[in-house]
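So, here's a batch of structures to check.
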Structure 1
Amino acid sequence: MKIYNGVSGRVGPILSSLVFCVACSCGDPEPSPGGGGLSDQFETTPEQSPIAAGIIDEASGLAASATMPGYLWTVQDSGQPNSLYLISKDGKTIKEYNVPGSNNHDWEEVAVGPGPDNGVSYAYIADIGNNNQPITSTNTIYRIPEIKGADGSFSQSALQKITFSYPDGARDAEALIVDPVTKDIFVLSKEAQTNIYRLPFPQSTSETIVAEKIGAVPGVLFATAATISRDGSEIMVRTYTNGFIPAVYYWKRSNGETVGQTLVKSANKTLTVESEPQGEAICFENDGKGFYTLSEKANAASVSLNYYKRK
C-alpha cells in the first residue's frame, strides 16, 4: 500500500492521526428497487475537489466504498499498476493498494457490490477494454472483498477471477453494473450501439462464461462508465461523444424490473454535467445524496473529483 499527499503527490508513511470510519454493510437486508421517492433533480454545477497530477492520471472507473464511508475507489487503465486507489472525497488523500494475482491488461471500470458471501462487500475490477493487443476473445472481472481500514491489504488468496466471452464476438467495453438486488453483473459495450450483456449470479470462477445478450440501450453511444444506486433503484450511464462532450443518462428502476428491462428503455432523463478532459468514471454516493464523476487527465494539467448534489 502507498499513501500519497493530495497536495504534493509524494509518497509518505501512514499517519497515525488518520482515522477511517468503518461501517460494514454486514447484516443489511437485501435491497429492493423502486425509486424510494427520491428526486431525479441534481445540481448542474458540481463541488470540485482538485486531484494532484501524477498519481491517478488515467482514472477509468469509480465506486463508493461500502466499508469506508467518505472514500471512493478508482482504477487506472492499461499500462498502469495492478492497483486499486482509495480517494478521500475532498481529493486530498490518495492511497494505492496492490491487488496481488491480478493483471492490468486494460482495466476500465470498478464497482462495489454484494457477492457470494452474504454480508461481504466486494470490489469488482473490470478488465474489459481493448487498449492493448492482442484483443482477446475472453475478458476478466476480478472480485475481491473490500478492505475495512487504512492498514488493510488485499490478499491473493481472496481474489476471484470471473472469465467471460461475448456471444457475438469480441467487444470493447468500459461500463459495468453489479446489481445489488440479484448480484447479476452487467457489461455495457463501448460502441455506436451500446449492447447490454448479463453474467447471472452465481458467476463461475472456474469456467469461461458466455454472457447473455439482453439488448441495447436506446440512444446511448460509446458508454464509458455506469453506476447503480446502493438500493438498486437508480442507474446512470455516462458517455463522451463529439470531442468528448459529456452526457449522463439517468433511469429510475421500477419495482419488479430487472436491470436489463430498465436499460432497454429510453433513459428517463439526460443530466447536465461539466465538461471533463476525458470523462470515464461515475458513481452514486452511498447515502443517495448525489453522484461523483472523475476524468482521465489526457492533455489537461490536472483534473478534479466532481460531486453533484441531489436537489
Structure 2
Amino acid sequence: MVIRKLVKQGAATLMVSIPAKWAKQNNLEKGSQVEVEESNSILKITTPKEKTKKEIILKITEENKKDIQNILTHAYREGFQIIKIENINKEIIREAQQIVDKMLLGFEITSRSEKECIIENVSEPSNKKYPELLKRVMSLIKETHVSVVQDVKFGKYVSSSEVQAMREHLDKLVLFCRRVLLNESEKEVVLSWELLTFLMHIEHKYYYLYEYAKTKKFKADKEILDIFEDLEKYYAFLDNTITNKDITSIHKINILKKEYHFGKIPRLIEKANGKKAMVLCHINELFRLIQISSSPVLSIILNIAR
C-alpha cells in the first residue's frame, strides 16, 4: 500500500495521482476514462477491461451431485456472472432450472447440451437496488404474517402455496442481497449479513408454524389471536428501525422482550398443552428472532452515524 497526499485543484476539488505503473499496465493516458465507485470510506477506481464477466466452471461428480443447490447458490453469492456446469444429465438440468428459477435473481440458463449448461446473468438488478430489496424482504415478512394469522384464525389452511412461495421469494432476495454485500466494506458486510440471516429465519419460522398448524388442523382461540396481534406490533418496531433508522424503536423492542419473551408467552405455554403449547413455542421463537435482529440494526445505524 502506498500513501499519497491529496492536492487541491480549484475552489473545491481534491485530486490524487494514479500510480504510473498501474496506468501503463492498463494502457491509460491523458483523456482515458476510468470508473469511480463510492462505498462508505472506500473509493474504487476501475478500468473498462475489469468489466469482463467473472466466470466459473463446475464439474458435477457422483460425490457432489446431491449438493448442486449449495454449489450453485454459493457460486452466485460469490459474484460469478457466468456459471458453466459440466458432466450433467437431464435430471441435473431439471434441478438446475428449478434452482435458477427459485433462487438466482436475474439469472437464466442461456445454453444447454447433453453434457453441459451455462447459467448467466441476464437481468440482475444493480447494487443500488439493495435498499429497495431489503424493504421488500421486510414487506414479505409482514405479508406472511397476515396469511398465517388469517388461516390459523379460521382453521382453514387455504394459503399454503402462497406462504411457501413467499418463503422461496424471500430466500431469493436474501441471496441476492448477500451477493451485493460482497462489494461493500468488511464491517458493513458482517452486520448486514447477520441482519439478513435473522430476517430469513423469521420468515422460515412463520413457514414452520404454518406447516405445523396446518398438519394439526389447529384453530386459534382468543389468547393466540391476541398474541399474534402483539407480535405484529413487535415486528413493526423492527420494520420502523430498519426503514427510518429509528433507534427509539429498538429501545421499545428490548423493553417488551421481558413482557413477552420472558413473561406473557411462557406463562401461556405453562398452562397450555398439546397443539396450543406447540404453536405458542413457535410464536415465542418469533419474538426472540425479532429481538435479536435489532442488534445488528443498531450497529448499522451507529456505524452510519460515525
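Derivation of every value follows stated rules applied to the coordinates shown; laboratory data play no part. Source: prediction; values computed, not measured. Cβ atoms are built from the backbone, for glycine too; each structure is taken alone.
Structure above, values below:
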{"item": "Read-out helix-only ellipticity at 222 nm (-39500 (n - 2.57) for each DSSP H run of 4 or more, over all residues; to 500), computed value -20000, structure in 1, 2", "result": "2"}
{"item": "Ranking 1, 2 by Cα Rg over 2.2 N^0.38 Å, the structure that comes out highest", "result": "2"}
{"item": "FRET efficiency 1/(1 + (r/R0)^6) of positions 113 and 225 (r between Cβ atoms, R0 = 41 Å, to 0.05) derived as 0.15 - corresponding label from 1, 2", "result": "2"}
{"item": "With FRET efficiency 1/(1 + (r/R0)^6) of positions 169 and 289 (r between Cβ atoms, R0 = 41 Å, to 0.05) derived as 0.50, matching label from 1, 2", "result": "1"}
{"item": "Of the structures 1, 2, the one that 14 was derived from, the read-out being relative contact order in percent (Cα under 8 Å, 6 or more apart)", "result": "2"}
